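Below are structures written as structure tokens.
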Structure 1
Amino acid sequence: MSYDGPTSLYIGGEWTDGAAEDTIESVDPATGETYATVPAATAADVDSAVEAAAAAVARGSEWRSIDPRERAAILHDFTDALESMRDDVTLTESRDNGKTLFEAKLEFGMVTDTFRYFAGWADKIEGSQIPVPGDRVDYTLREPVGVTAHIAPWNYPFQLSGRSLAPALAAGNSVVLKPSAQTPLSALYYAEAAEQAGLPDGVLNVVPGRGSTVGDPLVTHDDVDHVAFTGSTEIGKRVGGNAGENVADVTLELGGKGPQIVFPDADLEAATQGVHYGIFMNCGQMCWAGSRLLAHEAIHDDLVEMVVESAESIPLGSGIDDDGRMGPMVSESQREEVLEYIETGKAEGATVAAGGGIPADKDAGYFIEPTILTDVTNDMTIAREEIFGPVLSVIEVSDEQKALEVANDSPYGLMACVWTSDLERAHEFARDLEYGMVNVNETPNTFPQTPFGGVKESGVGREQGKYAIEEYTRVRNVNLNLE
């Protein structure tokens, strides 16, 4: 199957190979075969992209001075353009990342919903009046931060690019997007949409490239005012530190080790479905994955049996030309890392209740079996570190207090879930869990209008909702002395 989508850099309204002297190969994880190449951007290309972005939001520029209603209309046109590319984008996302076509379509829908939502914000960003002493008028203005850099991960390349692009553009900023070198293709469709919608040149720039040659120069660029990074905690700490050298704002959405806490009064069938989705969706390659199952001792055995049966029933495949509902890992190296975690878990005393290896019927691609490990304690490596694969660690807990202690005993704090029919317990856990997001009787789930982000080593700042608008604007105070 050939690829005929965009494969160039997009800088200042132009498609170009820039200063690239090397290329990035896109490998289909379901086959292990290269099917597209793009130029590998350089530091010089970053300079060009940031220069174009800065010009696009300079005082008096078209994008900076446009009526907010017109900006909203352009963003709706932008979303219409994306909608016209739905089939191409979802197929590209599936082949570039390995997710099933079903999952890629869900991802696409989240992107268009997000852009529609933030288009509605464009003419609703406002300041406020502040009562102060004396004969004065004091008020605030909210204005764009300027040039925003967006470093997107490989696990949800299209969605997690759009999640930060939408509020940044709605607030009147310009953007430079660097997709992951492992999944460089789907981000380029944003550039095609920009052309079709008539975004002024330089408002949106896309520079696929490697972290060392593009990511680092972008984060440390003097003219970048805000950095949005989604990825590992290790890299996120470095990004935050480097951005801080230029006193640039950051939004960091990092790792997770989410607990799914199931009590005896829960609907076990619904909990099983939620646990299944929370760890096996996107082959477990999710920061918000529910990778720790905290099962109350009264229902532990029954729940494990149900979850194992569910895991063993998943058809593996790309979902493009088969009935696959869980795709491959993004790369061979990622699969090997996950397999090493499984071996570490076994060596530390965990029991493999399901999966644990490479499926026998898959002689191509980077497939791995959905895996469930029991007899896990919270001090094991598999319970402490983010595996980023379809591996569920089951921890038995005796009561509410123990469940809360184990759930909070983690360096991460992104998303947690509680399964119970007791609303008092649900509200208490929602209050006491040290997580940025808590779901009750559903997981994982989020919406364009709800804040997304974590605490502890899961990051800082919030994407989505009105909170994202706050991330991509700065407050100016004006005080008028009328005496």
Structure 2
Amino acid sequence: MSLKNATKKENNRVELEIEVDAATFNAAVNAAYKKDIKKMNIPGFRRGKAPRAFVEKIYGTGVFYETAVNDVYPAALDEAIKESGYEYVEDQIDFDVTSVGEDGLKFTAVITVKPEVKLGEYKGLKATRTVAPVTDADVDAEIDRLRERNARMISVEDRAAEMGDTVTFDFEGFVDGEAFEGGKAENHSLLLGSGQFIPGFEEQLVGKKIDEDCDVNVTFPDEYHAKELAGKPAVFRCKIHEIQTKELPELNDDFAKDVSDFDTLDELKADARKKQEEQRAAAADETVSAQLVDGLIGILDADIPEAMFVNAVNDAVRDFDYRLQSQGLNLEMYMKYTGMDMEAFRGNFREQAEKQVKMRLILEEIAKLENIVASDEDLEKEYTRYAEMYQMEADKVKAFIPAADLGKDIAVEKAMELVKEAAVITDKKPAAKKSTASKAKKAEGEEAPKKPAAKKTTKKAAEAEEK
């Protein structure tokens, strides 16, 4: 098998002229005879026992060629693609047999390949890194969230319900004096102020006590989902059975010991500050990476075949489907629940898919220009990481992920690191927020006191001062 010629056509299509030698093709024809003869009824012979020469005499020498061609061409095409030096992109293949017979097989295959990539200057790209400082208020807010998560609910019997309480109550709704479907419940739990009920409902439970009967008068919104109730006034007869309020733990060293591995509240706060600083630094780094990605895409010059974008969208859709299946759903159910059609659904992935394709082409080209390759140590380290991630033996991971493919991924990552190291990154402080006092003064028309103008120093005065 050999590649005779490769001709570049429009839209990143390449025509390959391929030959399969006589010996290889005749072996394929003989294999096709052994496969097809089992299905053939030849007069005078038991099924599958007629000699190849006899069958060919009756049906023609080419009777087994179609099967032989189908069997032999995939390997021949793969070998030709490798020999051509082009990188194949999964897409429609235009296949045409130009000659076939005892002398072998000749065919052409028009395939889609990766485009030629030209880049502008990828070193020295500019980006701005802004890390918002962590304030005492930020730390206190995190501690408050910890208190909320560790709060306990206690029953209240000596007062009426207040906003922020959770009440357990019965209710039944009436429109025009008639009870309506879905308007009744017993021992329903409701956090007052959560906005779960019709506007105005929760506010009317404030001030009501346990075992007190009360009527709540509301009007259903015009856009209410039940059309028969939309815009209509209703009365809900209610009775509260229990009032609970949230009790936050006291903020002290004991609280720190209960919710963390720290012994003191100061240590807990210091840890909260450190984690927020790390998160904000990581977020700033992500922003820098995004700026560099945009910068790289801006220097790309390539005629990218549509098939590459389509394939990337297909991969994203498959990944999404796998995630749904892990949750007991599937893509068909998801589309039904959301009311989306497949075209609109795929469109959600298009922008990101285009960016991924472009970035891969760019980084592969940088790796080529910079002679970046994955070392044996890099490969072993990555195989070990995958083995730990999927809890598999490293040898099994190697069987699933070819070293050549993994090596390309590693080289791409190293290329991105090179871009980051060569980038000009400016650290910028976030804009200072105006104080509430300053805003209030401005609103009242008061002007902030002006700084006195700096004294001008003449040359003679400066000389006198030096003396």
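Since every read-out is calculated from the coordinates, none of them should be taken as a lab result. Everything numeric in this text was worked out from a predicted model, so none of it was measured. Cβ atoms are built from the backbone, for glycine too; each structure is taken alone.
Of the structures labelled 1, 2, one was used to calculate helix-only ellipticity at 222 nm (-39500 (n - 2.57) for each DSSP H run of 4 or more, over all residues; to 500), giving -11500. Name it. The read-out comes from structure 1.
Given a computed value of 41, 14, 10 for semi-axes √(5λ) of the Cα gyration tensor in Å, for residues 74-153 alone, which structure among 1, 2 does it belong to? The read-out was computed on structure 1. Taking distance in nm of label points 7 Å out along Cα→Cβ at positions 226 and 370 as the criterion, the top-ranked structure out of 1, 2 is 2, with the highest value. Here mean projected area of the Cα convex hull in nm², for residues 234-297 alone is compared for structures 1, 2. The highest value is that of 2.
Given a computed value of 23.2 for Kirkwood radius over Cα pairs in Å, which structure among 1, 2 does it belong to? Value 23.2 for Kirkwood radius over Cα pairs in Å corresponds to 1 out of 1, 2.
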